[in-house]
Structure 1
Amino acid sequence: MVFQRFFFFILISLIPVILTAQKEARPRVIAMTDGEIDDHSSMVRFLLYTCDINLLAIIETNSVYQRKGHSDKDWYEKQLAAYEKVHPNLIKHHPDYPTAAEIRSKSFVGDEDSAHLVKVTSREERNAQKPGGRVQYMPDDWTNTPGSDKIVEILLDKNPEPVYIQAWGGGNTAAKAFYKLKTEHPNDYERAVSKVVMYNIWYQDDAGNYIETYHPKVTMLYSDAFNTTWAYRVQTHTKDFITNEVKNNHGPLGALYPQTYVSEGDSPSFLYSLYNGLRSYEHPTYGGWGGRFVKLQNFENGYTDATDEGDIKKPLNRWIIQANNDFEARLDWCVAENYKDANHAPVIKLKGKLDLTAKPGKKITLNAKGTKDPDGNNISYKWWQYKDAGTYDGAVTIENATSELAIVIIPAEKRTGTVHIILEVTDNGKPQLVSYRRVIITVKKK
């Protein structure tokens with residue numbers, strides 16, 4: 001044990017300690033995948049971001065598009081085996097990557113019973129499989145699965161932090177888990193399901209309509225904008241990127257990427273809950289790499305795609321280049337045996353709290369002095385107001401918006417609400433990488 005502690009200390013000391021600056025608790029994540037071809041692509045990316053989440057489970061499921069699921073195939077096992085081969089390099093660049101053995105221990109099979117989908121109509125028919133659609137089944141007499149039982153176990157724990165359940169395919173496994181909690185653990189039910197934030201890439205079975213009706217304490221995010229930003233036939237301009245920066249010369253994991261361009265309809269669901277400084281997972285309306293959401297009327301905890309500046313695609317599109325650059329860097333980590341042989345994002349040191357209050361007319365100084373690039377690259381600063389994310393009806397003035405020290409001036413008009421200020425620090429490495437901080441200023445009259 002003493003040797004292990006000593007080894008761990010040496011390993012950490014080899015990686016710049018600034019990686020852990022202003023570290024928060026990483027979001028707790030359950031990913032459910034129906035094994036569709038674009039899920040294979042998303043999983044390659046997902047595994048390279050397991051250092052930025054607290055991974056609780058990966059569950060193989062089915063959907064109306066993959067009715068029998070694909071757990072009988074070995075696509076996922078092959079990816080884990082490839083991840084295992086690159087893991088020794090990955091931890092040289094970020095110490096928090098879990099081992100393949102740990103990920104395997106958190107891998108389960110959920111609902112892949114096609115009989116549960118027999119009566120489910122297509123999402124185009126009668127507005128089914130969309131928020132407010134009719135409930136077409138009840139999971140009462142379904143058999144529990146290892147996947148649904150794992151969800152129950154996780155939600156019953158005493159940790160009050162949110163659990164982000166991602167439905168890359170169908171949500172039947174979660175539906176059964178919530179039913180079991182309600183019927184077998186009534187005293188813990190509301191506490192348990194209230195922790196859930198479920199990001200749905202469409203409703204790909206009837207689980208969405210069932211959950212929003214019978215388990216309204218679950219926060220449900222319904223994404224449709226993924227289909228015009230991240231899914232098939234959208235990022236066709238990335239063919240050279242996939243060929244040169246993913247499939248070839250970047251190790252065995254990237255080589256398993258099955259498609260010819262970025263086609264990852266499910267990726268927004270986990271990009272939403274990344275620990276990357278944007279804090280998007282803190283509330284659906286905040287926005288980040290996984291999009292931004294607005295409250296649905298007549299739903300206690302239902303949300304759907306928001307628009308930024310009148311464009312429903314922009315909450316996702318505004319980050320795509322930065323997200324893909326970051327993906328490229330992590331693929332470099334797979335083959336870079338030394339820290340100095342790859343690029344890493346700048347590490348922001350922002351003095352003071354991330355949540356502030358101010359009166360109208362107030363000047364607020366935001367200080368990012370001490371921000372550094374771990375590779376010694378030049379860095380640039382950009383402070384900007386994310387107007388769509390805030391509730392403040394108006395613009396603030398940001399002086400010195402391209403320096404490490406910015407001044408936010410709240411107008412003297414007696415308006416109130418929240419102002420979201422985003423700091424982006426960009427390096428000039430290859431690929432160019434961006435780090436973020438979000439400061440939320442609550443403007444009060446008194």
Structure 2
Amino acid sequence: MLNAKQHAREADIVAQAGRAKMITIATNMAGRGTDIVLGGNLEKAIEAVERDETIPEEAKPARIAELRTQWQKDHDFVKQQGGLRIIATERHESRRIDNQLRGRSGRQGDPGSSRFYLSLDDPLMRIFAGDRVRAIMERLKMPDGEAIEAGIVTRSIESAQRKVEGRNFDIRKQLLEYDDVANDQRKVIYQQRNDILDAGNLSAQIAALREGCFTDLVHQYVPPETVEEQWDLPGLEKVLSEEWGITLPLKAEVEASSAITDEDIAERVVKAAHAAFRAKVDQVGEDNFVQFERMVLLQSIDSHWREHLAALDYLRQGIHLRGYAQKQPKQEYKREAFELFGQMLDAVKNEVTRILMTVTVQSRDELDAAADDMEQKAERIANVTYTAPTVTGDVETVRDEATAQVAAADLPRVGRNDPCPCGSGKKFKQCHGRLT
């Protein structure tokens with residue numbers, strides 16, 4: 001019997017299905033690519049003898065010759081009995097599977113036959129042809145269990161199979177059209193990643209992202225094709241100063257200028273952003289900074305691409321509901337997927353620009369000074385001995401005494417669950433903040 005437990009031996013079991021008096025039961029079409037030889041598979045039997053260590057080497061040729069003689073007798077006997085008989089208990093939704101089952105018998109000129117048995121309760125008959133055939137049986141008053149071999153039944157089954165195959169084909173076709181949308185976007189993303197990996201200098205790509213980011217930022221406070229009264233220059237100056245570290249007297253420049261447009265303001269902001277970024281790169285050198293730029297670009301693209309694929313999956317699950325609004329689900333999916341892709345590219349642009357513009361560049365002297373300061377703080381903490389206060393009052397009193405000891409040591413304020421400043425990697429309450 002072929003089932004999930006015999007999966008590893010499936011090919012071996014099917015190969016021996018042609019032996020005399022052998023009955024092989026399979027839950028479905030099994031053993032594709034395995035040849036069923038009438039009388040059994042001689043080659044596998046010879047291999048079994050050659051692997052058998054209990055048979056002496058000098059006796060194996062005689063044993064193999066005996067197998068060949070016996071196989072020829074079994075082969076002739078099975079052919080006389082009619083060859084391989086295929087018995088199926090139902091018809092599949094696909095005619096291809098039925099034809100594969102029929103093709104297991106009568107191979108290479110060998111005799112064989114096949115027979116399919118159906119019930120009116122089978123899904124294929126019940127959904128497509130059950131009522132029609134049942135009405136015919138009632139009119140003819142056929143007894144229960146009577147075999148029906150009329151051509152109308154066979155034609156009804158084949159018609160039902162064609163309908164199911166057509167429906168499955170439409171499903172696969174629509175699924176492919178949905179996948180094509182994500183595949184086109186995937187090609188764009190992978191091409192961008194390859195360009196980033198192959199490029200020796202990313203300054204042009206980073207500059208384009210930075211220009212787009214700051215142009216969009218300016219348009220939020222200075223909408224295009226608007227009058228000066230609608231501009232929010234103080235808000236733009238505040239955002240540039242607090243979030244981007246760029247100080248520009250835009251309001252004063254506009255008041256001093258006789259004619260200035262929104263494009264001039266955007267150009268002024270982009271120019272200042274380029275200058276601020278160039279000053280930061282000059283501190284460490286462009287050759288050293290390009291690896292950091294590549295890492296930031298790739299990480300941002302990868303993280304947002306994963307989120308975008310998840311968003312496309314969620315969109316596909318519910319896009320069929322647009323049909324109730326008299327809209328084409330495929331067209332709606334393509335439109336919204338394109339919008340999501342544009343939003344993802346904007347998110348990558350803004351994130352990369354923000355990281356590169358706000359990263360802090362420190363010189364070697366500043367790093368050494370910061371390390372020395374951290375070591376001094378750690379030594380101060382290590383030289384303080386904490387003693388547990390005597391519990392003579394309530395819990396609040398004990399907490400107050402412990403807090404007083406920490407304050408007396410003139411230590412930096414560190415939360416009990418924060419990392420210990422000594423650099424051990426432990427929480428403060430489990431390291432130098434532990435009460436002993």
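In this comparison of 1, 2, the computed figure 14 for relative contact order in percent (Cα under 8 Å, 6 or more apart) is attributed to 1. Taking Rg and Dmax of the Cα atoms in Å from the coordinates of each of 1, 2, which one would give 22.0, 64? This figure was derived from 1. Given 17.8 as the derived value for mean count of other Cβ atoms within 10 Å over residues 188-195, which of the supplied structures 1, 2 does it correspond to? That value comes from structure 1.
In this comparison of 1, 2, the computed figure 7.7 for distance in nm of label points 7 Å out along Cα→Cβ at positions 28 and 252 is attributed to 2. Quick check: -20500 is what I get for helix-only ellipticity at 222 nm (-39500 (n - 2.57) for each DSSP H run of 4 or more, over all residues; to 500), calculated from one of 1, 2. Which structure matches? Of the options listed, only 2 reproduces it.
Source structure of the calculated read-out (FRET efficiency 1/(1 + (r/R0)^6) of positions 132 and 284 (r between Cβ atoms, R0 = 30 Å, to 0.05), 0.00) within 1, 2: 2. For which of 1, 2 does FRET efficiency 1/(1 + (r/R0)^6) of positions 140 and 204 (r between Cβ atoms, R0 = 25 Å, to 0.05), calculated from the coordinates, equal 0.75? The value was obtained from structure 1.
Since every read-out is calculated from the coordinates, none of them should be taken as a lab result. These figures come from a predicted structure and were not determined experimentally. Cβ atoms are built from the backbone, for glycine too; each structure is taken alone.
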